[in-house]
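*Asks:* Multiple structures follow.
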Structure 1
Amino acid sequence: MSTGASRDDQAAGECELVLALLAGPAAGGARRAARSLLHWGRPQIQDLIAHLPAPARVDAEETASRLWERGVRALLCDDRRYPDSLRRFSGAPPALFCLGPMELLERPAVGVCGSRDASDEGIRAARACGEEAAHLGVAVVSGYAKGVDTAGHLAALEAGGTTIAVLAEGIDHFRAKTPYRELGPAAGVNMLVVSQFPPAQRWTAGAAMTRNQVIVGLSRALVVVEARDTGGTLKAGEIALRGSRPVFVLDSTSSASPGNQRLISAGGRHVADRRELRALLQTLRVEQTPLLPID
C-alpha cells in the first residue's frame, strides 16, 4: 500500500512538474500562463499543452522525472500552498520550482537585499537582520548572491532559523556553496531554494532583476542594506514600496550607499540600530491583511 501511494505521489508530482515546465510555452508567456491558471484553471493549460509538438512534451516529461529524482517539486500559482502575497503581484510567476522544505513558504518572512560588494559594516548589518529574524521565527528571503544575501542567509541558519533562497537562474544550476555545506544537515532542513525560471536557464542581469520581485512578493517587509544609486537593490526597494510593503533601510555611514537616501525619501523607514530593527521584525509575526497587487 505504501509503495502504491508513493508511486501515486510521484506520478502526481511529475505531472505538476510537466505543467510548470510547459505552461509558459503553451500559453505564450509566463504572464499569460498565470492568468490562465488563475482565471480558467488547469484544463485550459492542459489543452494548450496538448497542442505543443510531441518532442517538446516528451522532453518535459523526461525533465520532470529527472527533477523529481533530485527532490525538486513544482508549485503552481493556483495551488493553495502558493503564497497569496506573491500571487497578488501582477508579475507573479505561474510556477515555482522548489528544492527543500516547502512549508517554509507558510511562515512570516522578511526580504533582505543589498550589495554584492558590501562593506564590513553592511555585512554586519545583514547578519544582524538574519540573527534577529531567526530569534523571532521569521524566515529570511534573499537572492543567494555573495555579499549581503549570503550574510543574511547564513546568519539566519547559524542562529537556528530558516531561510529561502530565490535564484536568478534555473534550479539545475543550484549547488550548495561551501559555507552552507559546512553547516551540515541544518542547511538542508531549514533552507528552501526556489526558482521561477526554466531549470536550465542561466544567470542574467535581467533575471536577477525579475527575481527580486519574487523576493519582495514572498516577504512581509524588505530590509535594504547599502543600496547603490542604480541596480537590483534599489529596484527591489522601489517594487516593495509600490506594493505597500514596508521598506526598512539600515543605517550606514558608507558613502557608497546613495540608494539608501532615495528609498527613505520615497517612503522607506530609516532604521538606526539593532533594537529598532528587532521591534520592526517583531511586527511581521502578526497576521496581516492581504496586500494590494502591483499594477
Structure 2
Amino acid sequence: MKITDDRTRRVIINSDVANEADDQFAVVHAMLSPTLDVRGVIAAHFGTGRTETSQRESREELELLGRLLGDTVSIPAVDGAPHALVDEVTPVDSPGARLIIEEARRDDAGPLFLAFLGPLTDLASALLLAPDIAQRDVVLIWIGGPPYGDIVSFGSWPEFNLKNDIAAANVVFDSGMEIRQVPANIYRLVSVSYAELRARVEPHGALGEYLTQKVHDFNAAHHRVAIESRSLGDSPAIGMMLEPWSAVLRRQSPVRFAPDGSYAPNPVGGDVFVVESVDTRFLLEDMFAKIAEHAAR
C-alpha cells in the first residue's frame, strides 16, 4: 500500500558530518523523509582539535553521502563558516548563513525548522547579519549543551557541540528565537548496537554498508575501551521535525553559557524548551525502514 501526503515541513540542516559517525544517519534519514522539504544541508566546521579543515571535510562527506544515496536523492549541500566566531558581535559570513536568512524571511512557505547537529556558528552569523529573523516563524532544534541541574552525564566537558563555538551559542540564546534543545544526557540515549546495525542497516546496499562500517571505524579510532554500540545522538532532531510530539519538553527560563560551558542566568533572550525524553522506537524504526525501502527501490 502506498500512502502519500503532499504537505511538507520546510527544513535546513546544519551538520558537522565529518566529525563522527552519527550525523550521517541523521542526514540520510532527513533526505529519505518525503514530508521534509530540505532546503539545504549546511556543511559545518567542528573546531580544530582533529583537523584544520573541518568545514571542508564536512562538505566532502556530504558529497559522498549524496553519491551513496544515488540519482533519486540529491543532497542540497551548502558551505558554512570555516571556523567559530571570534566574539559575540562579529559574524562569519557564508553561503549557509545567507541561506538561513533567505529562507527565514520568506512569507509564502510556513514555518522554517532548523536542525543544528553541531556548533551554532552559522545561525549566530545569520542573526548578527539579519537580527530580524529572530522574530520570524523559525524553530531551532539544537543537539548540544550539557545536562541541566544536578544530572550526571559522564564524558568530556564542555559539551562538544557547545565548546566548538560558545560565543555563537550565546548569540543564539540571547536572540529570543524559539529554541528546542536536546542536551547531552538525552542525545546519548539514542544508542544502536553493532548487531542491530548488521541486521537492520548493513544489508541495504552500498549506503547501508558504509553507514555501518563508519560506526565501527570511528569507535575503533577514538574509543579507548571495548565497545559495540554507538549513540546516534543527532537523530532526535530529525525525529522531532517528522513528529513534534515524539519528544517530551519542559520550559526552561533563559540561559546563556559561561566560558567553561556551564549554564548561567540570562537577563535577555527567551525561555528554552528542553527535551527530557525522545521516542527512540519511532525514531530508529522509521529510519531503518526508510533505508531498507530506498535500497529496494
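*Asks:* Out of 1, 2, which structure matches 0.60 when FRET efficiency 1/(1 + (r/R0)^6) of positions 63 and 159 (r between Cβ atoms, R0 = 30 Å, to 0.05) is calculated?
*Replies:* 2
*Asks:* Starting from the value 0.94: which structure in 1, 2 was Rg/Rh (Cα atoms, Kirkwood Rh) calculated from?
*Replies:* On the way: 1: 0.98; 2: 0.94.
It must be structure 2, since only it matches.
*Asks:* Hey, another quick one. Of structures 1, 2, which gives 0.85 when FRET efficiency 1/(1 + (r/R0)^6) of positions 23 and 167 (r between Cβ atoms, R0 = 25 Å, to 0.05) is computed from the coordinates?
*Replies:* Working through the options, I get structure 1.
*Asks:* Output the label of whichever structure in 1, 2 has the greatest value of mean count of other Cβ atoms within 10 Å over residues 79-86.
*Replies:* Values: 1: 15.0; 2: 19.8.
Max of mean count of other Cβ atoms within 10 Å over residues 79-86: 2.
*Asks:* Taking distance in nm of label points 7 Å out along Cα→Cβ at positions 215 and 247 for each of 1, 2, which is largest? Intermediate results must be reported in sequence, preceding the final value.
*Replies:* Working: 1: 1.3; 2: 2.1.
The structure with the largest value is 2.
*Asks:* FRET efficiency 1/(1 + (r/R0)^6) of positions 135 and 207 (r between Cβ atoms, R0 = 41 Å, to 0.05) computed as 0.80: which structure among 1, 2? Please report the intermediate quantities before stating the final value.
*Replies:* Details: 1: 0.80; 2: 0.55.
Value 0.80 for FRET efficiency 1/(1 + (r/R0)^6) of positions 135 and 207 (r between Cβ atoms, R0 = 41 Å, to 0.05) corresponds to 1 out of 1, 2.
*Asks:* Assign the value 21, 16, 9, calculated as semi-axes √(5λ) of the Cα gyration tensor in Å, for residues 15-94 alone, to the correct structure from 1, 2. List each step's numbers first, then the result.
*Replies:* Values: 1: 21, 16, 9; 2: 24, 14, 10.
Only structure 1 yields this read-out.
*Asks:* State the single structure among 1, 2 that was used to calculate distance in nm of label points 7 Å out along Cα→Cβ at positions 7 and 119, giving 3.8.
*Replies:* Details: 1: 6.3; 2: 3.8.
Going through each structure in turn, the value belongs to 2.
*Asks:* Separate question: Given a value of -15000 for helix-only ellipticity at 222 nm (-39500 (n - 2.57) for each DSSP H run of 4 or more, over all residues; to 500), calculated from one of 1, 2, which structure does it belong to? Intermediate results must be reported in sequence, preceding the final value.
*Replies:* Details: 1: -15000; 2: -11000.
Among 1, 2, the structure yielding -15000 for helix-only ellipticity at 222 nm (-39500 (n - 2.57) for each DSSP H run of 4 or more, over all residues; to 500) is 1.
*Asks:* While we're here: For which of the structures 1, 2 does the calculation of Rg/Rh (Cα atoms, Kirkwood Rh), for residues 111-198 alone return 0.95?
*Replies:* Numbers: 1: 0.95; 2: 1.04.
Structure 1 accounts for this read-out.
Bear in mind these aren't lab numbers, they're just calculated from the coordinates by the rules spelled out. It should be emphasised that the depicted structure is a prediction, and the values quoted were computed from it without experimental measurement. Cβ atoms are built from the backbone, for glycine too; each structure is taken alone.
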